[in-house]
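Just below sit the structures, each encoded as structure tokens.
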Structure I
Amino acid sequence: MRASQFFISTLKEAPGEAELVSHRLMLRAGLIRRLGSGLYTWMPLGLRVLRKVENIVREEMDRAGALELLMPAVIPAELWQESGRWDKFGPQMLKIRDRHERDFLFGPTHEEVICDVARKEIRSYRQLPVNWYQIQSKFRDEIRPRFGVMRAREFLMKDAYSFHEDYASLEATYQRMYATYSAIFTRLGLHFRAVAADTGAIGGSGSHEFHVLADSGEDAIAWCPDSGYAANVELAEALAPAGQRAAAGAALTRVPTPGKTGNAELAEFLGIALAQTLKALLLIDGQGRPVLALMRGDHQLNEIKANKVVPDMRLASDAEIREHFGDAKGYIGPVGVDRSRVRVIADRSAALLADFCCGANEAPFHLTGVNFGRDCPEPDLVADLRTVEAGDPSPDGGGTLEICRGIEVGHIFQLRTRYSEAMQVTFLDRNGSATPAEMGCYGIGVSRVVAAAIEQNHDERGIIFPRAIAPFEVAIVPMGLARSEAVRAAAETAYDALRAAGFDVLLDDRDERPGVLLADQELLGIPFRVVIGERGLKEGLVEFQGRRDAEARKIAPADLVATLKAAIAH
């Protein structure tokens, strides 16, 4: 491709709304242009990258035996009403009406649609298993679209759905998709990690997320370098401390603590360890009932875990705290709580505390020397409620956990029969009985992969694309092309030779200053660059440089193809 026949539109500075590195660089490099909040046009250069990601995904899905189809992006409301998600999915769903006042939605995901296909097409176990996938635009009405295509409202996604006669078949395909996703992200040239994860709004049983590791990642990942254990911190189990609870050794004491409503400032004020304070959080369950959750002062409530213990929980409002604890906000605790009205649950670590400090349920006082069983009843339930931290023991017993950041780019689920039962996707099994199909679903954020790759691969000069998804593999940058016939001839010869060898080549034949040409190539992130200048040609040499190389190498033009092949192989 010749730059003069292409469209390269770079910017010296990114617009002010760009926060993440990937957002700034994608705008500066001209990969995308903003249309509206969370809506982006993929420009020709960016589309080349997007299509390369898409093609790798498609090739690996096809290799795994999945079959591509394409479902409508606009979905009749009755399908989502049938599954029960029309009202539950929330405001992320873009609901629309046609001219006949019939309700539709712009699909954020396609479980319902594929179930409608399956129940009309699948009759017998002999047709199973089957794994259908599509690569299609999705829409989720994010409350705060940000970070460019990382969290856009419209995005390109690969979503696959499998149907099975039994759980063993589902497990086999799930493992095949796990391996396929690993192959995809390896081919994309990304440093990634697969982690056990919560199923969230999609539902089902087991799931794994695939994260591109980057310091800017929104998700925290707990992993053990010794055992290889990895899980999203939302799911990673926090083991109970070893040993038994110590015996009570201090007297219960009421202490004035004016203004000390936070555990950290309370611990400092009293001169005690933060871990010896008790944090009490009032939750309201799905039926409007109060639940007092107890945490160690140095731990954080994990709302995903808490929601499994207290279904449909939310944090209580100030009015609800006043209803159950009067004006004691910031000073609530388990002592003196009417257990017939308020259920008390405790995290594993909190339940083992002795002689701890907690709110006195009266402002501005705390209690010290508090002990379960002596000063207040034992919790109604002890469970894993907290978010794991670096240094915690690994749940698999293989060492200690570390925390790193990741960008979720893929997610696979074992849906089981959550949708097939609701939507009556049944087949005749080997005994002739109508049986709901076991299901799996498998998603990759294709457009998000591009941004994640940039977050992981950049420097102060611009993008450093992995070769597999770079818009071009190599750029030829002639210096003074319009003024030197020798440079023009050498550039054309190099262009023809590299293309004949099968490389994806950009010949930057724009009439721009050398500094502009070189800066643009570094910004665009093309893996390899060949600079051709009149001075070098007089010595019989051109400059070859990898995007990550500190310096260029001078080589003979005849050695260019071999040098590039060797650099790629290395």
Structure II
Amino acid sequence: MESPYTSRFWKKNWDENLSDLDPNIFETSYTEAIKDTIDKFSDKMAFAYQGLEISFGEVDTYSNQFANMLIENGFKRGDVVGINLANIPEYAYALIGTLKAGCIVSGVSPLMSDVQMHYQINDLGSGGKNVALVTLDAIFEHRLKKIADKLPQLKVVIATSVIGSFDKESREKVRAVREIPYGEVTPLEGKVVLDFQDDVLAKYSSDPPNVDVSPDDIAFIQYTGGTTGPPKGAVLTHRNCVSDLLIVQRWLNWQKGRGVALSGFPFFHIAGTFFLENCIYLGWSQVLIANPRDALHICNEIKKYQPTALVNVPSLYQILINFRKFKRLDHSKLEVCISAASPFPVESQKALESIVGERKLLEVYGMTECSPLTTMNPMWGKRKLGSIGLPLLNTELKLINPETGDEVPLGEAGEICVRGPMVMKGYHNKPEETKKAIDEEGFMHTGDIAVMDENGYLKIVDRTKDMIIVSGFKVFSAKVEDTLSKHPAIGMIALIGEPNPDRPGSEIVNAYIQVDPEYTYDEDEEKLKESILAFAKEHCAPYEVPKKIHIKKDLPLTVVGKIDKKILRAEK
């Protein structure tokens, strides 16, 4: 029987005039790809940050200085720079400067513990690589100093603050208003310690570095948390990154110089990195959001800059939906709201579009290992709320039974497997994990379970590790969460399983619920639980109905804004 996936039948539902791109255009480095944009838009605003506006020409100059700093301190092609910052201008200078020097970027979350930071830096430096770390002065003082002597491969530390880009007079004003804690940057034995503003941007040449960077060179090692085991570093080449950029830009018909962007995704996450890369390549102005949970600040920036594109995780959109000022804003210039990284309940999608305008929400799908995007709803054609859309250009995709490896028929749930120019080279220092993830045919096994319909549209129903087994039946948590979110009381919901003591090998479904802030009730939680349970029994299969319902004031979120099921499982 011929595979339904081989023909890529979904191409008939792509927008008109879309076709696979010539792979030859992927044969460039990211630094080479952005040269034309930097030259053309040198005087245009690249970043807006807390009232400060920075041009593309300044980004080019400062990134050159960062690159030259690395080179003069002995860094060569293949060495690594960890960037341990929030979404501030220095992140972009360091990222582009690192790539210009032929080195590798690795995002390091500022919320990491000492142990987690030690693990990542140690892993990055294996095999004799030099490592530099760009960090906040407060992290330097309170965390890095505790572990620095255990990191011999860490050669250079560059410290800054969240208001480092401002001049000294402005820094004092911002500091007084924001009450930002400062840490003292002191010498570290055996390390070169520099201040980003007073050393890197004051003492190093702004001439372009003389380094040849090829499409095959590694651009990023981005770590994925996963649900079990230590984080894995996905190795992404310049070709991986450039191919995904060009594919997505063609899909969306994004034109150079024509957009204004705002995103709450942190740059240390692949989604934030990807959007930053897009904006630099396209010559778009980007409003930097250092604290994605500050809804008032986001609304003020939207009012001031009137972005054409918003890119956020669903939980941030849900926060904005319930924020009065967001509802009152003029969204007429907004062209698209892209949602990524986790499932977005359909009811919440409808609520968002009722505020920003119909057909402005676009759900996409990707993962760190795929640079990251592989599927997306059409920009002009049919969009299906709750669907992650169609496979993108130059992308092969199939769904398999994760237990047998056999392809599943259309309409049945299977693990998404992807092949294309955006798929990573492998996991850093983990050859066995790489073999498990990328099969002999080059397909990346994503761990996400989806259903594909007869038109090629995909709907995520779960992660393989989030599936709950109840008496032999598979409960797809994302599917049930989407169904239950239609109950008017439910603002956010997460389902997890726990072992059933009465039935070995079976699990009990637990529902953790954060009440919608606009829902009013008499605070009788037991009565509310009964209402939700009755709703579940009406709309779900018997084995999908939660056996335990927990009402929580707030559900724990990851640094990106996804519901953190690890924490919920730890509560059991």
Structure III
Amino acid sequence: MKRVIFLILFFISAINLLSAQDLPSPPANLQTVPQGSYIIPMGNTYQSNTAGLFNLKAYGLLVYLLNNNKKIKWAIRAGKAKDGIDFTATAQRVKPSLTSPAFSADFKGGPFIIYAADITGVDALIDAYYTANSLTGNDRPNVYQTTADVTVDIRYNLSGFLPKAAILTDGGNQAIHIAFMTAAGIPSMNYTTSTGSNLIASCFTFASEPHNSNTGSVVDVAITDIRNFVVAGGNFLAQCAAIPNYENNSLGRFQTTTGITVSNTNISTTGSYANPDLSFSQFEGVFNGSLTGSVKNWQINASGSNNEHNHYTGSGAALSSIGASVSKLKTGIGGLAFYLGNHNFSTSDLQNVNGIRMYMNAFLTPALTVCGSVVPLKIIDFNVFRLNDKAQLKWSVAENETGYAFEIEKSLDGNNFLLLAQLANTGKNGNEFYQYADQTSLNHAVYYRLKLINLNGSISYSKTVVIKNPGEQLADKRISVQSPFATSLNFSFFSETAGDKYISLYNLLGQKVFDTPLRSYPGSNIYSFPLKKEIPAGIYLFKLYDTHEAIIKKIVRQ
């Protein structure tokens, strides 16, 4: 039981480590963006359209570039205030036309970056996007280029991530979110309507429900499908009436344990922004928490929040009224559940545009589902060696930027592997080197392998490497051990000489659960040792050894 609890706690802590970028107080990830890199601005100053509002087509350009396998990173400065600067760079505009000289620009709203080494072919793709969407004049998204190196806080590496949205039809209001996609110029290949039954099988990264006041078995099935999708690592957004419909249904409960009550308090544009440094809140200017629809804002019943964090609330006495929030599911892989108040948003003013921006930010936040076409992370070499009686693992990879994490797996028999540790990817482009030290002493043969997790959720494995003690054998006909066994450890072996030997029993994490010395005699030796009830049922390695050799057998306790 202790072993099971340990594994569960370790798994939870590893997921928390990798999910920290999605949760409040995210860690900084400072990187040097080299001279010549491209910036897609997401603030109102450097990305405005003909109407003088933020140009939503910047999102469409970004997705178009991702569809064409361009490597893009999302810069969000940890700890910034609402409308705070993400970074300041010396840059000049290069698209849709070149402006000079370069100047010092403050980039806000979560800009996107293409490193200088990756801009080949990007200019032609930008022009193609303009043409395909009939964009002219100031309606063409702006792109800037750095003229000096700059240090930037990189939140997400989108390289290899292909966003694909399922706009749900169970509420009959799918036209609302289709209109958001159209306004942002998102390529049609990146979204479609869906009942929700095919979210995982069809490789969606995101699902959204605009408004759903329906009840009954059809909605219950949809909610169940959506929850399974989020548990599997997909991201989901509910808007307007879909929020209480899904949250107050026991099959949903994405953000609370007690449900919510619709308040519709008049919080308007004077509310508070609790997490302006998380992806959902990457926009500049105001959001309106009392704009349109039957569900503009809500309150959590009692104190039953479930990893929920707010992005827009009322202020003062109305602080408990929520207009936008997110929750990170901790079950399974665990995706994000976004809630967004108001029934609809137009493109007529900033507060409406920012509502669409929140939807787009949710759509572009990377999911952990197995989706997309990407050049996978590749192992160049993987080696394990002994140092001070401990195993040292070292490996190098190519296409490092397409990786998300490494899971180091360990086995004592080469067949049954358990998670030993999880390491986050550094995000560095090209080749990268990693290492890890197993702190368990090497008392027997141990097998290691690496599980490679890509940004798009796809998985591959390294070769298996075994490290043995000198003179150790993994099987030997001279010994016979009862397996399966119950209360006593029964075994026999043939010895040519008399001498002192030892036996040990290890679980699959390499922990010794039993050991004892024994005396052997020439010829057949038969022994039986009672085992404590505290040693649980499972697979173990039985080790018989002396100063010259060690023999190991895999056995099972019932």
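No value in this document is a laboratory result; all are computed from the given coordinates. These figures come from a predicted structure and were not determined experimentally. Cβ atoms are built from the backbone, for glycine too; each structure is taken alone.
Out of I, II, III, which structure matches 0.50 when FRET efficiency 1/(1 + (r/R0)^6) of positions 99 and 419 (r between Cβ atoms, R0 = 30 Å, to 0.05) is calculated? The correct label is I. Can you say which of I, II, III returns 52, 39, 29 when Cα extents along the principal axes in Å, for residues 291-466 alone is computed? Derived from II, not from the others. Suppose you compute FRET efficiency 1/(1 + (r/R0)^6) of positions 115 and 451 (r between Cβ atoms, R0 = 30 Å, to 0.05) for every structure in I, II, III: which one lands on 0.15? Computing FRET efficiency 1/(1 + (r/R0)^6) of positions 115 and 451 (r between Cβ atoms, R0 = 30 Å, to 0.05) on every structure in I, II, III gives 0.15 only for II.
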